[in-house]
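Engineer: So, here come the structures, one by one.
Only the coordinates and a few stated rules stand behind these numbers; no lab work does. Here the structure is a predicted model, which means the values were calculated and not measured. Cβ atoms are built from the backbone, for glycine too; each structure is taken alone.
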Structure P
Amino acid sequence: MSDLVEKIVRILDEKKAEDIVAIQIDELTILSDYFIIATGTSNTHVRSLAEEVEDRLQKEAGIEPAAVEGRATGWVLLDYGEVLVHLFTKDAREYYNLERLWTDGSQLDLRALLSED
């Protein structure tokens with residue numbers, strides 16, 4: 001698992017993102033090496049999760065996304081090259097169901113990175 005994946009997962013967990021999943025996809029596509037998928041409790045929460053990831057990665061590691069899509073919707077995509085971060089409302093996540101589309105990828109064990117509450 002990359003350091004960037006770990007940083008992003010920890011940031012999302014601290015901001016109370018729900019159902020955080022990381023999938024390694026590097027052997028399936030040239031799009032990226034990893035997808036991180038998480039759920040926010042509302043459109044506002046989804047936007048604040050995206051803003052927190054952007055702000056913290058920029059301040060702590062000098063990393064900025066190559067692109068950001070969907071700020072006004074229930075699905076925000078942050079493109080960090082090797083890592084694509086998908087932040088959804090619950091309904092949008094169920095509708096798009098990226099986990100089902102990428103079942104051939106390897107889901108990473110995030111238990112050591114996530115808080116227990």
Structure Q
Amino acid sequence: MSAGMSTPVMLLAYDGCDTCRKARKWLDSEAISHTVRPIVTAPPTVAELRAWVPASGVGLRKWLNTSGQSYRALGKAAVDAASDEALVAWLAADGKLVKRPVLVRGAQVLVGFDAARWEAALGG
């Protein structure tokens with residue numbers, strides 16, 4: 001394992017999410033120790049989002065789980081019209097609105113699961 005593995009890995013995930021299960025299975029298969037934070041009951045805070053969104057290298061709107069009920073309930077028009085501040089507040093208030101899983105290791109943040117991308121980022 002690379003030296004970077006000493007930095008704790010936190011996975012924000014939802015038990016009912018197939019992609020989250022795949023991500024956890026991948027982390028286990030790569031022997032990457034991690035803690036799981038339940039994204040629904042402990043969503044990212046506004047402060048975490050302000051740090052994690054830029055660190056993730058993807059735009060704020062890429063953090064939205066556009067296939068979920070929470071997104072559909074808000075409606076695309078409302079989301080499209082929303083300011084970044086409003087989106088951050090919504091994401092912090094509703095973990096199901098957040099694209100998952102979210103992996104955080106120090107300053108490194110990955111949104112959504114892609115084995116090749118995670119392999120490159122985590123050096124598994």
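Engineer: Can you tell which of P, Q yields 2.5 when distance in nm of label points 7 Å out along Cα→Cβ at positions 8 and 72 is derived from it?
Structural biologist: P
Engineer: Moving on. Computing relative contact order in percent (Cα under 8 Å, 6 or more apart) for each of P, Q, which one ends up highest?
Structural biologist: Q
Engineer: The value 1.9 for distance in nm of label points 7 Å out along Cα→Cβ at positions 32 and 64 was derived from one model only; which of P, Q is it?
Structural biologist: Source structure: P.
Engineer: Out of P, Q, which structure matches -0.65, -1.02 when log10 I(q)/I(0) by the Debye sum over Cα atoms at q = 0.15, 0.19 Å⁻¹ is calculated?
Structural biologist: The value was obtained from structure Q.
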